[in-house]
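S.K.: These notes open a run of structures that come right after.
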Structure I
Amino acid sequence: MLGFEPDAYDDLLRWSDDMIRGTTGTPTPEVQLAAMNAGIQFREYQLQVIADRRSRPPQDDLISTLVNAEINGNRLDDESIVSETLLILIGGDETSRHVITCGMLALLEFPDQRDILAKSPELIETGVEELLRWVSPIKNMARTVTAPVELHGQSLREGDQVMLFYPSANRDNRVFDNPDQLDVRRNPNPHLAFGFGPHFCLGASLARLELTIMFDELLRRIPDISLATNETLEFRASNFISGPESMPVRFTPSH
């Protein structure tokens, strides 16, 4: 969709991983250096891609769309396009794969819920919404207060910085019955995994489609999937987007 060449996919994944690892609260010097190098290398690569798109007629990809877009008659500059494509890259890569991994982990931890989806595939879309609530792949976002307001007894002034914690919102017992119970039949499910309002996730429809197809295929083709380790899984040390660094599983291959 973005228009990157397939031979760049491995580098893009590595850069994305390294930059996200740098978002931990206390990154080591090695992690910080890797994150900075990843950012520099991504920018250099992306500037080459942008220059290529500017030199050719519009192509059918998002980078070409951004290169040729106009706002009030003005084209986006290169740095704005680099920032936008980085946001789309990380938003589309890190989030969906962690919902797949952590969602499957949740279904393995709650086998009764996995059995419900396996026996009733028509519930998979509803189940995906519950897995989005359960996993909450984006852990937090910062916002700037635009007008004075009182929130739960706390006075907020214009210009104040506030932090939104999505996992907390998605386990709010004033909104969800039994919020600490995975319930793939939960409906309605007003979770905030995709955010809210003008910051609602641009790729929400694509993510829902990807997740619905993936869990339908996983549960149908490898129904006996199970964890292949008794060790505690190592999660990525990030307070922004997190998931297992690896999750070994065993299953019987389908034919």
Structure II
Amino acid sequence: MRAPAERESTLMMLKQGWRGADVRRLQEALNRKLSPSPALVTDGDYGPRTRAAVLRLQAAHWLVEDGEAGPCTQNVAFDGERDAPILHPVALIPPPEAALCWAAGIAMMTRSTVAAVLARTPGDLLATDGALQSFIDTHDDGMAGGQRFAQAHGLTVRAPSPWSLKSLRAALEAGPVMLDMLWGPKGYAQGAGRPGHTVVVAGIRGDSDPSGRGTTLRVFDPWPPNKGTRSSVNFYKWVQAASSRTCRVFLR
């Protein structure tokens, strides 16, 4: 059987206040897909009950919970996802203090603890407050600092080359992916920020649109301290935001 060709999504965003045949088809799909069924009246009117059903679907399938039926939500409702979703059983581990965000990310990747990660990390890579030293080796082909750090934790490291949808899915098939991000809102262009804020991408689901508009990522962020955050984000939006702020990529 030939795999479906990659194509850009043509699904229209549907949201509360809209009416028409597309909304009616969505209501029919929600009645079929959700259990127990919301028993929506299939009148083509995207009202509060339809929005509530969309939110139920989004929560059940770790989509962005906004109550709007864009490509990602419609892919689930109409069984339009190209491949089976990937979601690794990552435990959310928040750090006990802000400086140890990086250690919490490593703990999530290695099924460990913040204390164990600190014990395994070479001392010369640590600052006095427990943060990582700013060994920014993004432009070093050997990635010397990143290689030492990764090897200490049984991981591999890559330079932050742009991710295509296909390459990220391939990486996630092998395990979760950790991004070492610039800590600071301005980034390299303004000479601000440093590495040390890590986030773990644990899951991916969606269609074959190479732009990523129809794909959702599941992200585990150690921030804020003592709490952490699980969230879902559209791949297309994530690439726009993350590509200029990623210092290194760590894989199992």
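Coordinate-derived values only; no laboratory data. Source: prediction; values computed, not measured. Cβ atoms are built from the backbone, for glycine too; each structure is taken alone.
S.K.: When mean count of other Cβ atoms within 10 Å over residues 49-56 is compared over structures I, II, which one is greatest?
M.R.: Once mean count of other Cβ atoms within 10 Å over residues 49-56 is tallied for I, II, the winner is II.
S.K.: Please compute distance in nm of label points 7 Å out along Cα→Cβ at positions 129 and 169 for structures I, II and give me the label with the greatest value.
M.R.: When distance in nm of label points 7 Å out along Cα→Cβ at positions 129 and 169 is computed for each of I, II, structure II gives the biggest number.
S.K.: Between I, II, which one scores greatest on distance in nm of label points 7 Å out along Cα→Cβ at positions 81 and 201?
M.R.: Greatest value across I, II: structure I.
S.K.: Then there's this: State the single structure among I, II that was used to calculate FRET efficiency 1/(1 + (r/R0)^6) of positions 97 and 209 (r between Cβ atoms, R0 = 35 Å, to 0.05), giving 1.00.
M.R.: I
S.K.: Going by Kirkwood radius over Cα pairs in Å, for residues 113-232 alone, which of structures I, II comes out largest?
M.R.: Numbers: I: 16.6; II: 16.1.
Largest one: structure I.
S.K.: Now for a separate question. -0.37, -0.75, -0.84, -1.02 is what came out when log10 I(q)/I(0) by the Debye sum over Cα atoms at q = 0.08, 0.12, 0.13, 0.15 Å⁻¹ was calculated for one structure; which of I, II is it?
M.R.: Clearly, the read-out refers to II.
S.K.: Further, regarding this structure: If helix-only ellipticity at 222 nm (-39500 (n - 2.57) for each DSSP H run of 4 or more, over all residues; to 500) is calculated from each of I, II, which structure is the one that comes out at -9000?
M.R.: Numbers: I: -15500; II: -9000.
It traces back to II.
S.K.: Comparing mean count of other Cβ atoms within 10 Å over residues 105-112 across I, II, which is largest?
M.R.: II
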